[in-house]
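Scrolling down, you'll hit the structures one after another.
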Structure P
Amino acid sequence: MTTPTTIHALMEFENGATVTFNASWDVWKHGHAPIELYGEEGTIFVPDPNFFGGDVMMTNRNDAVKKLPKWEHAFAVPNQQHAQGMMANYRASGLADMALGILEGRPHRCSLELSLHVIDVMTGILRSGETGRFVAMRTTCERPEALSPAQAKAMLARKK
């Protein structure tokens, strides 16, 4: 078996939300936002998830698309040069949070339960594609607390 490079999935979350997921590693240039979330009352356009900064835009049924105000977050500060210019790249933040959580005796955000659930979802999507049937997840997890701007700033201050 080979790994598919284009995936389409329909996911239903425990809270009833439905997500259409499309991912492809065969497309090098496209004209749509990396992530678009469609709701009953509007749409949110999210920047490239490979980086931490970028513009979040939204619209409702009747208005034009508008940029939301920038969120003052330490991980949104560009820190790495790319072909597109300076980008925010804080990929090791999950590992840093895990190490700090262990040192501080608190749960970390990249928990074993979350990791296992992510793998369950990914392999479930592949199983569904192979069988042509919906696949129920075998795992669940608690959504971790968001990393606040103050927590991110403190994490960056510790590395110096």
Structure Q
Amino acid sequence: MELTVRYAAEDDLDRVNQLRAMVQQVHAVGRPDLFQPGFSPALQEHLKQKFQADDSDVLTAWINETICGFAIVEYIDRPASPYMQERRYYHIEEFGVDAAFRRRGVATALLAFCRREAARKGFDRVELDVWEFNEAARQCYEAAGFCTYRRYMELEL
């Protein structure tokens, strides 16, 4: 088994969208009150926009000749405000691994690639967010060294 991670090519985007549809389904099942079922054309187009933008990239993880994971990353520069310091960080906007390839080091390899690329590009932090219901993802990120620094809470009425 050969596991590699690289920047996506345009020919990879259809497969990445297949994986994104799987991730969307996890969210639609986990929080149907928030997430739309299905995978709309607008969601599909979002990937193309991120692929073409200067401030983001699409990453792919491969086992042999199969794309088995992906990440969409953004390069964030926030100016200082009256409330916050200037912030510059590498943001993992979307992340997923095909269920058929989990527990084989794919997520670990993708996150390690993100960490190396963030450092190479001069960022001093990598950030992401994860939904509370997605326990497997939370455990994966915590195992990779991520920690919670902010929490969103809700009160249903």
Structure R
Amino acid sequence: MRWFYPNSHDYMQYFPEFLKRLGGKAFDHGTAHYVHDFGAAALWLPPDMPLDEEAIGALFQETLSAKRQEQAWSVLEQVDNYHPNEPFWYLPAIGADPTQQRRGSGSALMKHALATCDEEDTLAYLESSNPQNISLYVRQGFEILGTIHGDTMPPLIPMLREPQA
């Protein structure tokens, strides 16, 4: 996701608001989860809760160059093609403080939310922007649906998980 704001200053200034607009509704619905004194967190959006594309678009218009906006919208259109047609839990963001990485926090956050998916017999969906996380998601039962490419961005990997008994 860093691709949207490659300049460090822009990233520090705009990324928190981007993350809020992307997954902030998870706080309203009690589906923002954390571990280890906020050393890692995951934002899950419940089924049938669409992204606020209007709010994201407004932020893009305010903070991205015209060329980067065009690339961002192209990527988001490709992402839409992979979204399931039936209700699904969506993970727009998961992350860990670098000092907390590789300590099982991501697995714990995933297991906690995926238990809800399994109880509700509902799909789980995400896009991985970090190739190092693919193995974590595969271990949790996700399958790769494809690869999304943009002009200057790293590959984005949409993944889907069927509910498990």
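Every read-out reported here was derived from the displayed coordinates using simple, explicitly stated rules and does not represent laboratory data. Predicted model, so just to flag it, every value in this text is computed and none were measured. Cβ atoms are built from the backbone, for glycine too; each structure is taken alone.
Miscellaneous remarks
- Origin of the value 9.5, where mean projected area of the Cα convex hull in nm² was derived from one of P, Q, R: R
- Which of P, Q, R leads on mean count of other Cβ atoms within 10 Å over residues 28-35, largest value: R
- Given -11000 for helix-only ellipticity at 222 nm (-39500 (n - 2.57) for each DSSP H run of 4 or more, over all residues; to 500), calculated: source structure among P, Q, R: Q
- When percent of Cα pairs over 17 Å apart, for residues 76-147 alone is computed for each of P, Q, R, the largest belongs to: P
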